[in-house]
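Below you'll find a set of structures to go through.
Read-outs throughout are calculated quantities, based only on the coordinates presented, and are distinct from any laboratory measurement. All values reported here derive from a predicted model rather than from experimental measurement. Cβ atoms are built from the backbone, for glycine too; each structure is taken alone.
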Structure P
Amino acid sequence: MKKYTNLILAGLVIVLAVVLVGVLTYVKNQPAEKRALQPLVEIAPMEPDSSKWAVNFPNQYDSLMKTKTNNTDTTYGGSSQFSWLERDPRQVILFAGYPFSKDYNDDRGHINMLDDVRATKRLNLDDSDPKHTPATCYSCKSSDNPGLWDRMGMEAYDKMSFNEMTPNINNTLGCANCHEAGTMRLIVTNPALKEAFERQGKDWTTFTRQEMRTVVCANCHVEYYFKGDGKYLTFPWDNGTTVEEILTYYEESGFKDWVYPETDTPMLKAQHPEYEFFTAGSTHYNAGVSCSDCHMPYTRDGATKYSSHDVHSPLLNPEESCGQCHTDTEYVIGRVNIIQEQVATTKLETEDAIIDAINAIKAAVAAGNADAALLDEARKLHREAQYMWDIVSAENSTGFHNPEYALKTLADATNRARQAQMLAAQSINDTSLLNTGTYYVTPTP
């Protein structure tokens, strides 16, 4: 009898195992969208209203909404809208003649993007002025954009003025900027990013999911410029994404953002090159870490695991961010502080060197008898030095995304600035132009 019972049990185990294998095989062979939890509502392609996505993804949406009110600062950054011009008055001089000398605030959370771009004093809303603000400035501010680009194309979009585009922009940054409705996969939505990859011979659709957890941020967190009269959004990556390669691109294309007053230097303004900075051989990037691993760590709501969309500095939640890999988060925070202090201090020293160069070039121009070739070379070095400095300054990590790259770039910028200063002095044979620390000199009434 016992033997008979054992045979029955063994038979049941075999039957259950076969059934389980069959079920798993069936599930595995289903399309990805059928294997996942079925959504409560169907989301239309490129749906700009994130609240509609929230029905299926309430935790992600609720955490995204926190970026509207979170305004906690770290030592060198954070989410409050402080003025860089007040925190570092040198930048008023560095950006003289450009709108950034009038208004330059630190970024707030993602949900505030649309409000903040409409409130900045850098806008020129006079469409009769050839220098009016183009619609291109909306490119990274709204979840309406993927649909608009799809319907009208980016060329037509960028040719419009900021004023003309405003009635079409009703939603701030949201789900549609990063996700494909239905599958929820991470995608490239910005045509400028897609085109930049194509010019590099890369197909973003072949990237791994982990790679896309960084690439999706490159829809916005990149260096860019407005190309030609149509203000066509363009990423200057044709030669590569290092600062030297981007400078070469701008030099070959003859592009300038503005002309510095009293020196006639054709200047460049860096934007927010987090992607280029992080991917330039940083330790974390080489280790396979993505932007989302640190800035959007996985968290739990009961039994539900999800990626937090409350994007902010990992220093504000180090256990969830850094603690996934590092066992001693206090040590990590200490290291971050040391790195950022080094970069912040070096950055100010570079600014002083650039201002010395600016003042020397101004004096040489004012003299009226400068050697033209030497003066032009001084201008070129000033342009390069300030752009290199700005790549570090405009990048939102005070160097931590790539410390070695940050310090090297600042060192190269300082070197170029001092060379520019020396050439300006040589151009009129005036050694007094070699004085340093001219930012601190009280102007003569």
Structure Q
Amino acid sequence: MNKSSLALAIALGVIAQQASAAGFIEDSKATIGLRNFYYDLNTKNTADDRGAVNEWGQGFLFNYTSGYTEGTVGFGLDAVGLLGLKLDGGGDGDVSDSRKPGQLFPLDRDGKAVDDYSKAGVTAKVRLSKTEARLGTLQPKLPVVTFNDGRLLPQLFEGGQVTSSEIDNLTLTAGQLEHTKTRSSTDDISLRIAGATAVGGVQADSNKFYYGGADYKIGKDLLAQYYYGNLDDFYKQHFLGLTHNWAIGPGALKTDLRYFHSDSDGKNGSLAGRADGYLAQGEINGANRVTGVEVDNDTWSALFTYTLGGHALSAGYQQVSGDSAFPFLNQGDGSTAYLITDRQIGKFLSAGERTWLAEYAYDFTKVGVPGLKATATYLSGDNIDAVGGDRKEWERDFRLDYVLQEGALKGLGFSWRNASLRGNTTATDADENRLIVSYTLSLL
């Protein structure tokens, strides 16, 4: 048993003794989310001509949040239980099948999608004044680490986190993560970045990701952020962010500025360590593969969104500089980067890449159809570092969402997400569709 598991067991024992205390039960909430997910991917230039992925599943997402026991120090317990059922597994997985499974479900030894899979987690929590400590299952949503929820079931992390709001307008956060259950896996997986490899059958990874930062609200319209993240033996990262809202005439302009500075840490900073697989992604070489390098990256972006009535128009730019791609926690089974360019298919974070984006969204509430929203996005990236000349890519996304506003099924949501990616990078050209029906039932 590792230290975190032992600490969690002790905390759960303390909480169990006080679970009947006032506040713990009265303030508890429980929901079960129903998510029906159809996924269709058609890749255009796969080497083995197995370019189709068609999978369909039903997800059940149970969430329980307790209140706190009474007293100066309050104790509580949260829990999550996730179950995914296969409705269509996406083919047999062998070379004779044009369909290739592996997006919504874990794969069995024969290459087929499993019939069902599940994962669960508990979180012990302690509150003192305006400070809360959490130990166990976490789903952080921060600039230096963000959980992924892009498939049937969400990603889970394990670790500890402390959040404090003792000072007005200032929120402080610090934590450590040890491993993750990715979105289509039930296994505890150690942490790494894209580019890390296995040498001699041993995967280069880490069980220590440290993070911390501050959110400071300057007036009602300006938010300043600083965060630090460190994946042991891979990288150290500093983040600065500024978000501002400005009323201009009948509309409003939102400005979102982000800057990341990332350097190597531990084994990634040494020749011996990189020889053991502690690598980051670098330039594309002549074999259409990404070169493994030391982390060396600066990424900055600016996104401006003007809203007027039901209209929202956005324009943004992002620059990736340095010898490596933008580093972030990425176990290869779907991860999220806190970038304005992290979209439905691509992330536009390669070494040297420059990306322009434009987006238009319309909320149909203004024309008498509340709950209906449409969004169209276009991104164009170029200057991607590669042997023999820079490369480029583009992506076009369209999204249509509708949520019932009244009646017995109020809150029932429908989402269609369509995207196309093209370019001459290591990624394959792809067309993708997602159809999602979701509904949340309140149990407590």
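A few comments on the model shown:
- In terms of FRET efficiency 1/(1 + (r/R0)^6) of positions 312 and 424 (r between Cβ atoms, R0 = 30 Å, to 0.05), the structure with the greatest value among P, Q is Q.
- Structure from which 2.2 was derived, distance in nm of label points 7 Å out along Cα→Cβ at positions 88 and 360, options P, Q: P
- Test item: Rg/Rh (Cα atoms, Kirkwood Rh) calculated as 0.96, pick one of P, Q: Q
- Answer label among P, Q for the case where helix-only ellipticity at 222 nm (-39500 (n - 2.57) for each DSSP H run of 4 or more, over all residues; to 500), calculated from the coordinates, equals -1500: Q
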